[in-house]
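Readers should treat all values here as calculations from the given coordinates under stated rules, not as data from a laboratory. Just so it is clear, the structure is predicted and the values come from calculations on it, not from any experiment. Cβ atoms are built from the backbone, for glycine too; each structure is taken alone.
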Structure P
Amino acid sequence: MGFFSKIANAFKKTKEAIGNKIMAMMSKGELDDDFFEELEFLLISADVGVEASREITENLRAVSRKQKLRTQEDVKKALKKIISDILTENKAKEVEYPVLYMVVGVNGVGKTTTIGKLCGYFKEQKKNVLLVAGDTFRAAAAEQLTEWANRNKAKIVKNNEGSDPASVVFDGIKSAKAKQNDVVIVDTAGRLHNKANLMEELKKISKIVEREWNGTYQKLLVLDATTGQNALSQVQYFDEAIGVDGLVLTKLDGTAKGGVIISIARQYKKPVLFVGTGEGLTDIEPFNAEEFADAIL
């Protein structure tokens, strides 16, 4: 399946919730106040967020007035540009290797599966990948990660359950430097006894990475797209604690609320780096704003 087909499939439900309905609204005739009111409501219901929905609607109104938009095609083109402009405001920087990704997120978002898919993605790019089992809190987390390492024929650094995650990460960095790995992906715990514990642990791991790692360092936050606006509070929560460099959105193929990407991009100015496009090993793709706007419209 080609890149665009994957993205289009992943956003099928979002397209049904946004694109198809916009086209149906347009078939009624001109772009009057009722149309813009309906459009704003439609975007909000697809989790684009109140502020972002208002901004998109007002921008389209202005373009419509200026360019005298008449056809569905004209409106679609104008909307695509408005949406992709919001998303490309925070474009991801070109990655320089070697790179270490510390992957964070709450339990249940699909963090370990995402790491497995990222490992497969970088292996396909002919990169030498090392996985580090920094989640020593959750029972069987290291075993799950080992399974992904085996499937991808990648190396893994791990320790016993309950051991200090920071020391596992330290060992992982030492190994990566000795073996000259291109990509290091560190798994972390999603939940400890309380939120303060989790954040203190992540800060400790991050300090070790900053001290010991010589290459590019990025903190990736994994979000479950089906949680909609809850994803926004998670961005705020992790960003305040450790500073998030980029986002990975999972389960997009299972939700009509993929519009949350626009809301996050507008509010937190964080680039979406990857999107999960299905259940398979290779179902992860670098995010592309134009492709997204195209797929939902």
Structure Q
Amino acid sequence: MPLYEITHIKEPEKKLFENFHLYDGRAEAKLVKHFCEASTAQDAYLCRAEYQFSAPVKNLDVECAFAAVTVPNHVHMLHAEREGVTDQAIFDFSFTRVPLKFVPPGRAAMAFSQVGAGMLRAAAGLAQLLFLVALAMAARSRRELYALAASFLTAECASALYIAYGNWSPAPRFVEAAAALTVAYLAVEILLLPEAGHRWAVAAALGVFHGFYFGLFLRDSRMHPLPVLSGVAVAELLGLALFAWILTRVERVAAALKPVRAGAGVLLVVGMAWFFLRLRG
């Protein structure tokens, strides 16, 4: 666990193991022993544990609610192996209990699963959703919206591949702070430079930072980049289209309130506040 995720937790060892459980059907495994220590070299909190089942395990379920006590919008991944067969599970605030079947899935099932994982990561990330709202606000025409979306997604995917297969591994805290700052920067662009040209280039530059998040996800999950990034692109395009449609309707109904400038002001405050909170954390 990254150290910055537990700085606010009293007795982190106790809290983490209170929110992690193993089951065989309805029978819960007994936590026999556990040990945790902070590693400054890895900037991580490392834990080891041993669980005991009352009988040979038939159906293993894992319950992990780390999002409830650490950082709500973060994803936690589990890799498991049994008799040479591996399985994995992904946990966040919406998925806290997952069965491990240790059955190698077919190619089609695996592809659909990884597309779904990419869509879920894109739709469940607060930074991604806020940036899509800002991107919809930054588009001054439908044609520009297409250009912004294309440049953003291209840069995001390229950045994700670089992180997934490159030698540089940015700290999760830096990734989240950078994502918050992209929201604030685009809000400033909308407020102070309403007639600025080449906004597609700005979207591409900011997309690089958003790609870091998905690059770390690809590296940690060991999933294939093509289905995952395809799912990310589909979810973000759908979200962008939805936000643009809502914005168009709001502008027609309440044009006098200048919803784009008002919304950009809110995003600027939220982005900067989030950025400084992550820096302080």
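Side notes on the structure shown:
- helix-only ellipticity at 222 nm (-39500 (n - 2.57) for each DSSP H run of 4 or more, over all residues; to 500) derived as -16500 - corresponding label from P, Q: P
- Parent structure of the calculated result 0.60, given that FRET efficiency 1/(1 + (r/R0)^6) of positions 69 and 117 (r between Cβ atoms, R0 = 25 Å, to 0.05) is the read-out and P, Q the choices: Q
- Which entry (P, Q) yields the derived value 19 for relative contact order in percent (Cα under 8 Å, 6 or more apart): Q
- Test item: semi-axes √(5λ) of the Cα gyration tensor in Å, for residues 101-220 alone calculated as 29, 16, 12, pick one of P, Q: Q
- Looking across P, Q, the calculation of Cα extents along the principal axes in Å that yields 67, 44, 40 traces back to Q.
- Origin of the value 0.85, where FRET efficiency 1/(1 + (r/R0)^6) of positions 109 and 197 (r between Cβ atoms, R0 = 25 Å, to 0.05) was derived from one of P, Q: P
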